[in-house]
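In the part that follows, the structures are each spelled out as structure tokens.
A short reminder: the numbers here are calculations on the coordinates, not readings from a lab. Keep in mind that this is a model prediction, so the values were computed, not measured. Cβ atoms are built from the backbone, for glycine too; each structure is taken alone.
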Structure P
Amino acid sequence: MAGMFVWRGEAWGMPESRATVFGQKLPDFTVGGILLALLILWMIFIVGSLNLPFLNFAQQGVYPRTLHGLWGIVTSPLVHGNLSHILANSIALFWLLLFVGWEARSRAWLVVGEVWVLSGLGTWIVGREAMHIGASGVVFGLITYLISAGVWAGHWRSFLIGVIVLFFFGGVLWGILPTDGHISWEAHLSGSLAGVFVAWQTYERKPKLAS
């Protein structure tokens with residue numbers, strides 16, 4: 001894996017060179033790119049709402065501890081149950097992706113990818129026997145990543161972003177507790193743990209230079 005995903009930067013976690021995947025440099029996040037990603041998310045929702053007989057996006061979620069449910073790790077964040085579901089996640093994703101792009105620069109692609117996969121895998125392991133859909137796990141993961149990076153990165157930019165995210169989004173972390181049976185708190189919990197882990201392995205595990 002180390003040969004696939006590479007990030008080189010100065011101490012305290014602020015990259016001097018771009019992250020690479022398979023030797024290819026990754027671009028920074030842009031507002032246009034984020035809006036395009038959200039547009040694709042909404043297009044999937046609209047097509048799914050047409051109830052076409054040959055398309056059943058609702059079955060593309062994570063179904064825990066089943067072989068076919070593993071595919072949902074990739075697809076479940078793209079599927080939403082209703083308008084309020086996708087609207088809430090879209091607003092959160094817009095701002096969180098902006099913050100991740102500012103904090104992690106080109107490495108933001110790796111952060112989002114790791115949170116995406118780990119949150120889905122965690123849901124597959126611990127979730128109830130039901131179809132888990134939506135990008136909420138990714139949302140929770142990005143929230144905890146940014147807050148944790150603010151603690152561990154040792155740089156004013158990460159700290160400032162972490163404080164802003166904690167102030168505006170910290171309250172939603174109560175969603176990791178089991179409450180409404182129609183809400184996948186397991187995805188919220190898995191995403192939150194994934195975000196902390198990604199921040200830890202990005203910053204806390206890297207040796208820092210003595211001052």
Structure Q
Amino acid sequence: MDILHRSTGEVLLHVEADTLEGCELNGAKLRGANLAGAKLSRANLNNSDLRDADLRGADLTGAVLTESCLNNVKATGAQFTKADMVNSKFIAAELTGADFSSARLRYAQFTGANLSMANLSSADLSMADLRANLTDCKLCRSDLRGADLSNANLVGADLQDANLTGAKMIAAKMARANLRGATNPDGKRSATAAPGSSAHKPRPWWQFWT
């Protein structure tokens with residue numbers, strides 16, 4: 001099986017297998033690869049170069065991408081469920097609607113990425129750089145301890161029961177965000193109601209960080 005460059009058609013890697021699922025691709029040089037719709041579940045892509053690759057609709061469920069570079073990747077609708085991506089880079093990546101639920105993303109970098117409508121529920125995002133577009137993103141039950149959300153766009157995001165202890169949230173946009181049950185940056189639990197409630201309430205804790 002050949003993995004081709006998405007623009008030139010050049011063979012970037014030849015794999016002696018009929019499927020990429022569970023393949024050992026450690027350290028693979030796949031910059032600009034055409035992997036749209038690829039089945040890469042449980043594949044080992046540790047320390048790989050996937051910059052500028054096309055991963056739209058790809059399935060990387062349970063894959064290992066620790067310390068891999070996915071800057072400028074196009075991964076709209078891709079599946080990263082339960083993937084191990086500790087210390088990986090997604091700078092300026094297009095990740096609209098991608099599924100990162102229960103993924104390990106500690107120290108991951110998403111600076112300038114588009115994660116609108118992405119699912120990051122129950123993900124480990126501790127110490128991650130999330131200065132990104134997170135509009136209508138699902139972050140419920142996620143671990144955001146020490147994460148950098150400065151200037152992030154969290155409009156309409158679901159942060160119910162998320163742990164934001166020690167997170168940086170200066171100038172983050174939080175309109176319509178659901179913070180019910182979330183642990184705020186000072187370690188206290190939030191009682192902020194879900195969006196749509198008409199009852200008058202005190203100023204939410206996150207507004208003191210903007």
Comparison of P, Q - label where relative contact order in percent (Cα under 8 Å, 6 or more apart) is highest
P
At a computed 0.30 (FRET efficiency 1/(1 + (r/R0)^6) of positions 71 and 95 (r between Cβ atoms, R0 = 25 Å, to 0.05)), which of P, Q:
P
Given that distance in nm of label points 7 Å out along Cα→Cβ at positions 111 and 127, derived from a single structure, equals 2.5, which label among P, Q identifies that structure?
P
One of P, Q was used to calculate mean count of other Cβ atoms within 10 Å over residues 39-46, giving 14.0; which?
P
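Work out which structure the value 35, 14, 14 belongs to, where semi-axes √(5λ) of the Cα gyration tensor in Å was derived from one of P, Q.
Traced to structure Q.
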Re helix-only ellipticity at 222 nm (-39500 (n - 2.57) for each DSSP H run of 4 or more, over all residues; to 500): value -17000 computed from one entry in P, Q; matching entry is structure P
